[in-house]
Structure I
Amino acid sequence: MKILLLSGADSDKRTRYGDYSLVGPRLQPYNLMQLTALLERDGHIVHLLDTEVEPQTLPETFELVGRLHPDLLGVSVYTINHAYITALLEGVRSRYPKLPVVLGGPHMTIYPAAFVERGLADYGVAGEADLVFPELVSALERGSSVHELANVTTLREGKVVTNPTRPFIDDLDALPFPAFHLLGKNLGKYWPQPMTYRRKPMTIVVTSRGCPYDCSFCPAAGIWAGRRWRAQSAEYVGNLMEWLSKDYGIREICFNENTFALDRHRVEGICNFILKKRLNILWSGNVNARHLHADLLALMHRAGCWLLSIGIETGDAGIMSSINKPLDLAQAEEKIKLVVSKGIKVRGYFIVGHQEETEASVRKTIALAKRLPLYTANFSIFVPVPGSRDFTNIYGEVAEHAIGDLSNYANLGCGSRYQPAHLSGQRVIDLQRRAMFEFFLRPSQVGRLVRSIETFEDFRRFAYMGLAGTNIVGRSLLRKVRNPTA
């Protein structure tokens with residue numbers, strides 16, 4: 001069967017990142033690449049279109065579908081690309097009404113009937129698609145019934161039916177390496193945010209799934225149906241890194257997962273593999289500060305780790321408690337100083353606009369960010385994401401159509417969709433910008449930015465960030481002049 005898989009999670013970067021659209025990351029569609037490898041193993045022909053690096057207008061995408069003439073279209077759906085996916089599917093349905101459409105991804109896990117009940121898709125796949133999607137494809141190829149397949153949502157006699165879910169995959173080592181060969185010449189077009197990579201070509205990898213914690217703002221527990229954490233073995237990860245380095249010339253890897261360092265023995269095994277094989281590769285990852293210890297950090301640094309991203313979220317102890325973050329402020333400060341002392345840089349994640357946020361609590365967050373020895377920082381705006389406890393607390397258990405305008409989620413973390421109790425939406429945006437300006441415009445931070453520029457592409461993106469910042473400041477001042485009391 002000929003299959004077209006489409007990733008359009010950040011298809012409209014101007015909407016996604018606003019004034020910072022050229023600064024935002026471009027990340028490989030890793031999950032679709034993993035799925036592609038499974039489909040190819042079964043003998044299917046797969047085309048992968050990532051509109052992140054192959055910009056396509058919708059008419060161009062429709063033309064490509066017609067030119068490839070696939071037997072099936074698979075699309076990954078996130079809440080942030082809901083508006084784009086809706087327009088895409090409406091166009092596909094009107095032009096190719098007989099083309100079977102299968103949707104998966106996080107949004108379909110939370111709302112499995114989405115799009116199917118509106119007739120825009122034939123099948124929805126919730127949860128892990130690694131085993132379900134190939135089974136669905138095989139059933140369609142044979143002309144067999146798909147109504148009993150676990151995790152699948154279909155229309156039966158005019159009614160939407162969602163089948164029970166199957167257990168998660170226990171042995172993630174059984175999965176083949178992702179289909180990097182489909183990226184071809186586009187491999188070098190991917191990068192994370194400025195100051196979070198040093199070498200190209202680089203790639204993300206996802207070697208664990210789930211999270212044992214239950215932070216109220218995070219949808220992980222909803223997407224993974226609980227707090228179970230599973231991971232690929234150190235040997236699998238080491239072999240993956242060696243393969244990426246030797247076969248694709250990858251020079252840097254980012255472990256783009258919730259809690260990379262949760263299993264200390266696994267991390268030690270990965271580091272020892274890198275050192276034994278003498279892999280010339282740099283790497284970074286997302287970690288919980290609680291899992292970091294002096295001897296482990298020293299080993300990680302020797303094995304090529306140069307940056308760790310740590311979710312701090314807030315500088316206010318009361319808000320830290322209310323979001324159920326398993327970290328206290330004193331511990332965060334102690335651990336971050338420990339990381340830096342071992343030669344590893346730290347990116348701090350912060351959120352502005354929590355449900356109980358106030359001007360005073362934001363000032364505490366800004367002060368903490370400036371006090372910590374951070375290499376760089378992210379200041380996102382709080383958005384209640386489907387699948388998170390905060391979303392349920394605010395909106396309740398509602399159907400997708402009851403949420404409202406989902407296009408508002410397109411600028412997730414960069415605009416204010418939700419208004420907390422003590423601040424207006426515009427004030428939250430202003431405070432986020434204030435946090436960024438106060439953090440990044442310090443002379444020491446400007447120096448770090450300048451020293452991190454290694455290529456013309458780096459220079460172009462930083463220059464654009466500066467112009468965007470100047471534009472934002474100008475518009476903020478103009479708004480103050482027009483409305484001094486705002």
Structure II
Amino acid sequence: MLDLRIDNARIFDGHDFNDYRHLGIKGASITYLGNEAVPAARIIDASDRLLTPAFVDTHSHADFMVTHDDNDGGSSVSQGVGTLVVGNCGMSSVPETAPFPLIAFRSSDTNHNCRDHLRAVERGLSLNIGELLGHGTLRLSVMESARTPSQAEIASMCSRLREYLEAGWAGMSVGLNYPEAAGYSAQELHALCTVLAKFGKPLTCHIRDQGAGILQAMDEVIDISRDAGCPVLVSHLRPLSDRLDHLVPEMERRFDNNDHAHFDMYPYVAGCTTLSLVFQNAFQSVPKASAMFAGADVDAAIRNVCINSYDDIHVIQHANHDYTKKTIGEIALSLGEDAASVIQQVYLADPNCVCIFDNTSTQESVGRLIQHDRCLLGSDAWLYATNFRGACHPRNFGAFTGFLTRFVRNGPIDLVAGLRRITSSAADYFGLDAGHLAVGRRADIALFAMENLRENATFSEPCQLSTGMDGVWIAGQRVFGDNADEPQRPGVRLPVHRHAGEH
């Protein structure tokens with residue numbers, strides 16, 4: 001007897017809709033797809049609903065958050081997400097070195113070696129994960145400081161990367177404009193990409209420049225990965241200024257002309273990152289108390305990123321809580337000081353502070369790029385519990401619902417193409433055992449009606465759960481929806497299938 005049978009839904013198997021009327025689950029697996037009403041302990045009539053694989057988020061920073069026992073993952077599961085690809089932008093929870101502050105928020109969030117990490121995730125996770133090895137973390141585990149590595153250090157990095165790929169990591173990520181990548185070389189990246197190529201695994205890239213030099217930054221990683229023979233994915237792609245919209249056709253051509261290249265993005269014109277990264281991009285360094293940047297230079301740098309300058313920069317995480325949920329413009333006004341000076345003071349008071357940068361792109365460029373066939377959906381988000389009420393970017397609670405409502409239901413992307421992009425295409429790109437509904441597969445599924453989906457998170461109220469999901473199951477356990485199972489942690493570190501290109 002089945003544990004659960006879902007009847008009368010339109011079943012999307014990851015590639016297309018099929019003609020089956022019933023899907024059956026026993027334990028953690030799908031054990032029946034067909035038109036016979038096989039006996040089941042529980043039955044759900046899902047008339048007028050879609051039944052799909054749970055969605056795959058290709059760009060998450062929940063490396064540690066997904067392991068926290070008190071985090072039910074509500075920000076993601078309420079959108080239908082069942083799998084997170086973590087370890088992005090060069091930051092990961094392995095190897096054993098100091099953790100990145102951008103992903104480690106608790107004293108218990110510590111990096112481990114491969115064996116101890118695998119033992120830790122066996123305790124259960126709030127969602128499934130696929131893992132990338134962070135290049136910045138890898139570098140710091142080999143070198144004491146970020147600089148140009150020696151040949152011996154490159155060889156050591158390649159050896160460690162090989163170890164993690166053999167243990168089931170899904171690829172490697174780089175964050176080329178983070179301080180941890182300082183001094184990187186084309187030779188270093190090519191050597192690491194050659195290892196990835198032997199496993200058929202991708203390099204995912206937070207490129208060194210998304211401003212005026214975005215095309216050259218894209219060419220750098222596309223060319224290196226092509227020469228080495230590995231796939232490449234450009235992370236959270238979009239031009240960081242309305243003045244750069246004219247470059248979008250050239251950006252698209254990079255993917256049209258390179259079969260090995262893809263990109264991910266989220267459906268918002270606002271970004272979210274650290275102030276340090278903004279200074280690093282503009283000045284290749286950060287302000288110091290003894291050496292502040294000239295006000296006119298800072299003004300120009302901010303105007304190149306945000307249309308409305310300092311009023312578009314919202315502080316959401318800072319050691320001084322008086323600054324949070326305020327713009328740099330508002331803080332400057334309250335202090336009666338020049339905004340160019342204040343933004344540097346805010347950074348110096350907490351070098352790890354995080355801000356939302358609104359109006360860094362235009363709706364036109366986001367809308368055009370997200371339609372491209374090589375685009376995968378990645379939230380670039382953390383993972384929050386259902387009851388979280390802090391400051392954050394609405395992409396944490398709304399990226400997938402926003403994509404489905406604004407670009408599929410009410411937009412130009414076909415339903416099948418849109419669903420495929422967030423299920424099988426995303427999972428298959430990383431070789432993850434997810435994104436498909438078939439007998440023998442894990443029962444990671446989402447049940448919903450497109451017309452009922454609502455993206456409720458806004459910039460003023462970012463922690464509003466998406467609504468419209470009737471149910472989300474991970475490994476056969478209902479983790480979201482009415483009559484959800486008792487709190488549990490059914491997520492696992494997913495098996496990775498090696499691509500045919502491996503040798």
Structure III
Amino acid sequence: MKKNKIAAFSPPFFSAQQGDNHHAFHQQLGLLLFSRLRLVCLIAVCSYPFYLTLDVYFLRVGDNQFNWAILSFMHFISFFVSLLFLVFRSSLMNRSKTNSQHLLKYVYFFFGFYILIGASGSLNSQFLTDNIYSYLILLMATAIIFPIPPEQSAVIIGAIHCFFLAGLFMIEGFSLPAIVDMINSSAAAGISLFLSSTFYFYRKKESENHLQLFENEKTFRRLFDMNPHPLILARLSDHQVVLLNQRASDYYEGTGLSEKGIDLFFKDSHELRTIVDVLKEKNSIKGYLTPHFDPLKPNIWIMLNFEIVDHFQEPCLLIGTTDVTTFKAEEEKLSAHAFVDELTGTMSRRKGLNILSSLMNSRHSQSFTICYIDIDHLKKVNDQHGHNKGDQLIKTISGIIQKKINDDDILFRMGGDEFVIIFPGQTPCKANQVWSAIQKEFKRMNQTSQEPFTLSASHGTCYYQSGMNVSVEELLEMADQQMYNEKRESRQ
């Protein structure tokens with residue numbers, strides 16, 4: 001039942017909308033043709049004195065003076081009617097401001113008037129020059145200059161052409177020249193009607209497109225202003241800002257974005273050209289992360305979404321802004337958790353293995369030594385004194401190692417009680433020297449420590465030379481085996 005009600009009320013809505021568009025088009029058409037009519041009347045008033053002068057001359061010296069008098073009368077009538085229009089044009093315009101049909105009625109009158117003058121002149125010319133040129137010329141010119149609705153042009157042209165054919169028949173009968181003139185004039189009338197209708201429908205389609213463009217622009221502006229995120233619309237040609245919604249005006253207040261354009265978003269012109277090239281290929285870019293360009297906001301991060309849109313038939317760049325400072329901070333925290341061992345503060349296993357793989361697989365790989373370390377008796381400490389003491393043992397040994405290695409050396413925790421040190425560009429001899437220093441620190445601290453555990457660890461080294469055909473796992477396995485050999489020997 002509800003669906004039927006909606007269906008019943010839909011047609012009046014659409015017909016009303018179409019009626020508004022139709023009225024708007026005829027309002028525009030009336031104004032356009034009325035302004036053209038002014039120019040035509042101005043040309044007529046300026047040119048008819050010349051024709052009247054010729055008429056007076058031929059009245060004095062030519063034959064068929066009666067027909068020359070008729071021609072002069074028609075020229076005078078055209079001159080007088082055109083002059084009247086120019087005199088009263090302003091008052092006619094003011095009277096018809098609210099009603100486009102009144103303007104079009106004046107145009108219809110002059111449309112028919114000039115064609116009728118041409119038809120009458122050509123009929124009169126059968127007694128003088130025996131041609132129909134004035135009718136054909138005015139028929140074509142009027143149809144092109146005044147593209148009135150087809151139903152109106154069909155009635156006017158049809159009625160006047162019937163009058164012309166009847167007059168031609170009465171003057172010439174069915175003579176061969178008359179039949180030729182009838183055929184040619186009928187073809188001209190048909191072509192004129194076609195031209196007038198074609199220009200009318202072209203103008204109507206153009207008006208509908210403009211109205212649709214206007215409606216689309218209104219919808220776009222409404223959605224643009226309602227968007228909860230800062231939105232910027234800039235011309236693609238010169239990067240100047242065309243529109244800012246209220247959120248964007250507030251967010252970028254004081255940055256000079258409106259005056260300087262969207263170049264502010266980019267580090268240099270090369271970055272901007274790259275963005276534009278990608279946009280021309282893909283039409284949009286999502287999730288472009290960049291720091292805020294305002295120097296007063298150094299720690300602010302924004303995410304930009306770019307899309308190419310047409311704004312009044314001009315390619316523009318629509319830029320959406322999202323402040324992602326909070327998300328960026330959370331991401332950095334997560335990244336830190338992913339790459340830093342939570343217990344010891346050293347590098348995590350994932351990060352360490354990535355670095356080790358990069359050192360081995362880079363094009364310009366260098367030699368290095370790895371030292372695989374395993375804490376002794378950690379399980380015993382956990383079992384006898386608890387995991388808190390076990391964690392303290394791990395952190396203490398990790399702290400000692402970090403103090404003894406150089407800044408270029410890399411320490412990461414493999415997991416549990418195992419650590420790995422990477423000594424870039426160093427031989428096993430250098431690694432063993434560092435390990436000796438670590439062992440001495442263990443002994444020194446054991447002598448003064450009040451903790452219920454002893455600091456002790458085993459190590460194994462492996463030397464990697466550029467070009468060796470081994471994997472990361474195999475390299476670690478070799479160092480691990482060395483470490484277990486040392487651990488086994490220490491227990492014997």
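Throughout, read-outs are computed from the coordinates displayed, never taken from laboratory work. Predicted, not measured: the structure shown is a model, and the values here were computed from it. Cβ atoms are built from the backbone, for glycine too; each structure is taken alone.
For which of the structures I, II, III does the calculation of relative contact order in percent (Cα under 8 Å, 6 or more apart) return 14?
Working: I: 14; II: 22; III: 9.
It must be structure I, since only it matches.
Any idea which of I, II, III comes out highest on mean count of other Cβ atoms within 10 Å over residues 117-124?
The maximum falls on structure III.
As an exercise: helix-only ellipticity at 222 nm (-39500 (n - 2.57) for each DSSP H run of 4 or more, over all residues; to 500), calculated from one structure in I, II, III, equals -8000. Which structure is it? It would help to have the intermediate numbers written out before the result.
Working: I: -12000; II: -8000; III: -23000.
It traces back to II.
Of the structures I, II, III, report the one carrying the highest value of mean count of other Cβ atoms within 10 Å over residues 45-52.
On the way: I: 20.5; II: 17.9; III: 14.4.
Max of mean count of other Cβ atoms within 10 Å over residues 45-52: I.
Can you spot which of I, II, III the value 26, 12, 10 was calculated from, given it is semi-axes √(5λ) of the Cα gyration tensor in Å, for residues 285-372 alone?
Attributed to the structure labelled I.
When mean count of other Cβ atoms within 10 Å over residues 125-132 is computed for each of I, II, III, which one produces 22.4?
Details: I: 22.4; II: 27.0; III: 15.5.
Attributed to the structure labelled I.
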